[in-house]
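Scrolling down, you'll hit the structures one after another.
Rule-based calculations on the coordinates, nothing more; no lab input. These figures come from a predicted structure and were not determined experimentally. Cβ atoms are built from the backbone, for glycine too; each structure is taken alone.
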Structure I
Amino acid sequence: MSDIENGPLPEWATVPHPQRCDSGGPFYTEILNRHRDAMAGGKSTYADPATGYFVFTAQYLWDRGLCCDTGCRHCPYTERGT
């Protein structure tokens, strides 16, 4: 785990890392919509459309200030290539 000093959530972090959510998957658009709606509503989770399990939003994870290394779909601390 690593603690990180946070400012506002970066825009790129609102989209799941491609290794954590397949952009070609059958639920991808619904996942993006549910994530967007949950964050707009100030919620920390939303229900996954495929499984019904609750998924943390990027904003919630960002506000925690650290990565717990459990593979969260919207982890804003996952390294991304440029």
Structure II
Amino acid sequence: MFSRPINQIPKEYRQLQKVDVETLMVNGSIDFACPVENARKLLPCLRKGELVVLAEMGHTRDITGKQPEAFHHLVETF
């Protein structure tokens, strides 16, 4: 069996960093591809971050497709 050495990027780049950029995270409450728990873990690092959880929505197509006007309003007014 052939194996290649793994060259990881430096540890400092593999850790979460504090960010001061305004960030809007939109998650569906039943998104299994990117669960809300993942966004909640990131939120403390986003000093100007906001998380909006949409009830009974899944991943991207649910969020952008089922109520496109509401989604656009959310993004445009952030």
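When relative contact order in percent (Cα under 8 Å, 6 or more apart) is computed for each of I, II, which one produces 39? Label of the source structure: I.
From I, II, which structure was Rg/Rh (Cα atoms, Kirkwood Rh) = 0.93 calculated on? Of the structures listed, the value fits I.
Could you figure out which one of I, II the value 1.6 for distance in nm of label points 7 Å out along Cα→Cβ at positions 28 and 52 was computed from? Only one of I, II returns 1.6 for distance in nm of label points 7 Å out along Cα→Cβ at positions 28 and 52, namely II. Figure out for me which of the structures I, II the number 52 belongs to, where volume of the Cα convex hull per residue in Å³, for residues 20-59 alone was derived from the coordinates. Going label by label, the one that fits is II.
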